[in-house]
Structure P
Amino acid sequence: MAYGTRTLWHRPVERPSVPVARSRPTPEAVAALGRLEPAGDIRLLAAPTTSMGATPRITQLLVSEGDRVRRGQLLARFDNAPNQLAELALLRARIQTLTRRLVVQGRDLARFRSLAGQGAIAANELDNREQAYLELQGQLLEARAEYVKSGTDVVNTELRAPMDGTVLRVHSRVGERPVTQGILELGQIDQMEALLEIYESDISRVRVGQRATLTSENGGFSGSLDGTVQLIFPQVRQRQILATDPTGDADARIVEVRVRLDPDDAQRVRSLSGLKVIGRLQP
């Protein structure tokens, strides 16, 4: 007996689908131009103004750019010093004279009061003596007030450092009469930072605490500097730091970001305030 051929059909085995892993795009670092600045205070020291509204000339400049100074240290002297010192000496002599005269008149007044009590002199004579004594007292008080004012003016015959710091730039020299630009800039540069200009389109990728690496665009320092974002300014501004490329967009809108340098790197560039840098903020 012949048997026919029987065909067996097998259902295909369904295998679970495995999702295809898609590689995420690697975040790019945010790049920006910036400059080095002292993290501490920077002050523009101006010349004093005389009572006539003029600015005295510099007769002696005792510091140079890069010098470290201490608070209260003498930095410069001006040509109004001789007149102010002479006026102070004149007022001092006047006060001494008025003081001696007041002592003498005080004794005479006491004697005239005694005589008036005895009826030896007329009452109006005593009144005249007392009036003269009061006028002399007023002159002495005025002289002392002028002396205090003149002493304040003498302070303005010299320039002293208002804080510890480093002379960053000298704007005026001996013989010049400083006006708007002042005499010199004094800054605290023991701690340095970088001011970076981040394009407004990139600012959403910047955060406080983000690490940053800085390099010099023109070889002002070797290697790189490391730091941390300390502050993001809350205002969009026009770009100030221009790239070397003359076709760069000078009208671009940016947000300023301050990067505090690590202490060791800050010491390397403490004398390079204003140096242009290229910053890269790590994603």
Structure Q
Amino acid sequence: MSPNCRPLIIAVQPWFKDHFFNDRVILPAVEIMEILASAVNEIDADMDPMVMSEARFSKFLEIPPERSEIAARIEYETRGQGEIRIKLLSRIQFKKITRSREHAEITFAANSPQLTARQIMASPPPKSAASVASEQIYEELVPFGPGYRTLTGPLYLSRQGAWGRLQTPAPGEGPDLQKTLGSPFPLDGAMHAACVLGQCMADFVPFPVGFTRRVIHQATKAGEQYRTFVIPVSRAADELVFDLAVFDTEGRPCETVTGLRMRDISGGRVTPPAWIRKILRDGR
């Protein structure tokens, strides 16, 4: 059976310009998830988009300069047990032909799994942990513009994980963040923490390329502070895997992501600075 198709226009928001890689502005994965969740709501109004699985981010969706919108499309198919598998695609124009390029693919599930103790761990950082100031992170390790500098204060690092605080832009000071999935910025900041921890562990700068499951337990809001905890799960020559969570200030889980896969997408052109590779060398 052929998948269902729909055209899609993505409005380019001013803050997108602060999310870039290799001098190219790219649509963040958290915004792609929001776009696909909104599309799922239109496909099936009874669908709860707060549970996602088998996510894959295959190609960057580049935002050309001065572009106010991007023409794209979605393809989707319904599965058993109330699941919808959906893709985000765009068209690439060559001299003689036009081809589709797939950027992301996610399954939205109808049921929410129970949390495990590992997923909701919210322990404070041990006193022996190393730390990196958020200002240094965004200057040297995750060089995004101010719109996506969600980590605030020190990020604590150990071989057991990373802990830090997240701050979303206040209402009226930034974008309208009350979307289908809540504010996209806390999860984005949590993935920044995973990227920093990954640079302590590997000789490449890891970017998210997929995850096993994401569950939103309570939507995050504009102008609020959150905490994140990132746990390393596995390490290979070309891939790191993490579990992570976002909590409110009372320690209640807002989001959990299991099996976050991160890889080098630069082809070896971007490498971590030497000092971050040494920060956990003392065995912390």
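For the reader, a short list of remarks on this structure follows.
- Structure from which 13.5 was derived, mean count of other Cβ atoms within 10 Å over residues 134-141, options P, Q: P
- Given 30 for relative contact order in percent (Cα under 8 Å, 6 or more apart), calculated: source structure among P, Q: P
- Origin of the derived value -0.48, -0.90 (log10 I(q)/I(0) by the Debye sum over Cα atoms at q = 0.13, 0.18 Å⁻¹, for residues 142-253 alone; candidates P, Q): Q
- Given 0.95 for FRET efficiency 1/(1 + (r/R0)^6) of positions 166 and 214 (r between Cβ atoms, R0 = 25 Å, to 0.05), calculated: source structure among P, Q: Q
- Test item: Cα extents along the principal axes in Å calculated as 181, 46, 35, pick one of P, Q: P
- Among P, Q, structure where FRET efficiency 1/(1 + (r/R0)^6) of positions 30 and 70 (r between Cβ atoms, R0 = 41 Å, to 0.05) as derived comes to 0.55: P
- Origin of the value -9500, where helix-only ellipticity at 222 nm (-39500 (n - 2.57) for each DSSP H run of 4 or more, over all residues; to 500) was derived from one of P, Q: P
Each value in this text was obtained by applying a stated rule to the coordinates, not by laboratory testing. Given the structure is predicted, the values throughout are model-derived calculations rather than measurements. Cβ atoms are built from the backbone, for glycine too; each structure is taken alone.
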